[in-house]
Structure P
Amino acid sequence: LEVYSIDEAFMDLTGVDHVTDLLVFGKRVKAKVDKWTGITVGVGIAPTKTLAKLANHAAKKYPATGSVVDLMDPDRQKRLLALLDVSDVWGVGRRTTAKLKARGINTALDLANADPKSIRSEFSVVLERTIRELNGVSCLDLELVRPTKQQIICSRSFGHKITDKRELREAIAKYTTRAAEKLRGEKRLCRVVSVFIRTSPFIPNEPQYSKTLSAELPNPSDDTRDLLEVADVLFNRLWREGFRYMKAGVMLADFYERGNFQQDLLRADNTKINSKALMNVVDQINHSGLGNVFFASQGVSPQWAMKREHLSPAYTTNWEELPKVW
């Protein structure tokens, strides 16, 4: 099993078809996840990862499938590929889509029928592999060991639009603090901090604003105080009056292992005394459930709140949300 993202995973079904029909197996998986978690999922079955992603896409797009699609049959593969836009293919972004369509490659089937060598020459070896995967040739193995993260992002849509600078500043501080906790959980240091704020693109009659800024720390750090300092400077440069902000976020990147980086001889060492010990204590307190240590810049009683329309009930921590059995 490869955990691909927070809500997606790949499973190797080698040998399962000797025991049961794969479509039946997929329906059992869907039913069991629904019964055990209450989460509705889609199941896509195919000989390659890229085809499995498309099968899963079809499972969500076409209700008649019952959210389970088996694409092991080559004829079924071709029929589905002919229905899907080339932009639906895993890894094909906007720019690549535009270039492919300029060449007359409009559907996923068109891409599958393209010459792999010419695609490699004009685009990349990655897209060549995608073509081979669309033709049932597996080029991407399961990643059973989680790869090291290249970046950490913490962002949310707000429960209401924010027009107050203090509220948005508190949200940025909260996201920075959470990202720093994740960074320490990965046992990494970061050198680059990025902050973005934006209005809702779905309200065309309102003034629109969306911008991201990044900055480097003098030395890699996992100290929340260092990251908050940089994030606050970036936020003040980003802020514009007169807009109703719907989303904000913080990204950490350019990671290093502790003690495994080259110090800049032309920059002063700004590492805070006992930084590692202090952050460990803060994390231990916050994870123990005994209390909550936070930074003043997060606000004592923040007025902003993230959008939580589909929040799961707190079955184990809230008496009011215990499931009722009649």
Structure Q
Amino acid sequence: MVDDYQPWRYFVSSTLQKQLGIKFIGQASDGREAVQKTQELKPDLILMDIGLPTLNGIEAARQIRRLSPTSKILFLSEGRSWDIAEEALGTGAGGYVVKSDAGRDLVPAVEAVLQGKQFVSGSLREQDFTDSKDEYTADDPRSERSVEPPPTQNAEIRHEVEFYSDDAAFVTGFAAFIEAVLDAGNAAILIATESHRSGILQKLKAKGLDVGAAIKQGRYLSLDAVETVSTLMINDVLDPIHYAKVVGDLLTKAAKSAEGEHPRVTFCGECAPTLLAEGNAEAAIQLEHLWNEITKTYRVDTLCGYLWSAFPHGEGSPIFERICAEHSAVHYQ
């Protein structure tokens, strides 16, 4: 698994281990490391991003094909450009999955590539492609494993959303996410309700994570969602300038504590969901939209968490679709 975003590596590996029983024998966060580990491990399958530090995924794939020609490659990228996808597949890779389509495409793509077939994500299905007889796309009934996320727009940043069935699933999902961030030496900022923060803290401690040390180092900040939302509002209206200052101050503080070769800051929380729960759907969507504008100038990743109970009309709700459209990837539990 090759990606410089640890929570994404965790999501992919845990999904494939659970659904297909796949064993992961190595991970890499940049292209050069991927080439080195492939030469050492000779894996059956390599899942690789394109936008990697030190050496991009396409060039890494070319080198890997020379060093380990039997290793199959599946690209997992947020890029929707057909030109990029075509160049990636031109390396001899077996498939290309758009990350925001992973909820539907990841498992069938892996199955197809391991069978020697080609898989192209549904977002690219209108593009011409050779060898169509061996190509699976998201339109193929064999790939219908989960609900397809609505189309998303902000592929240039990692601002993802996950929908949880209940509070227990929310706590478990966020705890795993934060654990992966802290284990990678990065900084995590949690903004959640008091009950969720308490549950997440208990989960992290139960996993043996030294949360006290992370807090002392400034790598883990835990803030109350209701209080934070109130600081972002002026006279019950979301003020963009004030919002940018509050978020910028938090990011600057956390960034100083992040470690590792490519340190990142990760936000995970429910500020917009808090506004939605208060009946202020427009403010919730505005907050999500402004978040994209503010955070794209920083090296930051974001996971927003919503409960399905906030959407009584399910995925057909216009609010649901608008919220999804503000995120670079949509996940379901």
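The numbers here are math on the coordinates, done by the rules we state, and not lab data. Remember, predicted model here, so these are calculated numbers, not experimental data. Cβ atoms are built from the backbone, for glycine too; each structure is taken alone.
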query = For which of P, Q does helix-only ellipticity at 222 nm (-39500 (n - 2.57) for each DSSP H run of 4 or more, over all residues; to 500), calculated from the coordinates, equal -11500?
reply = P
When mean count of other Cβ atoms within 10 Å over residues 51-58 is computed for each of P, Q, the largest belongs to = P
task = Identify which of structures P, Q gives the largest calculated value of percent of Cα pairs over 35 Å apart.
result = P
query = From which structure (P, Q) was Cα extents along the principal axes in Å, for residues 27-162 alone calculated, if the value obtained is 38, 35, 25?
reply = Q
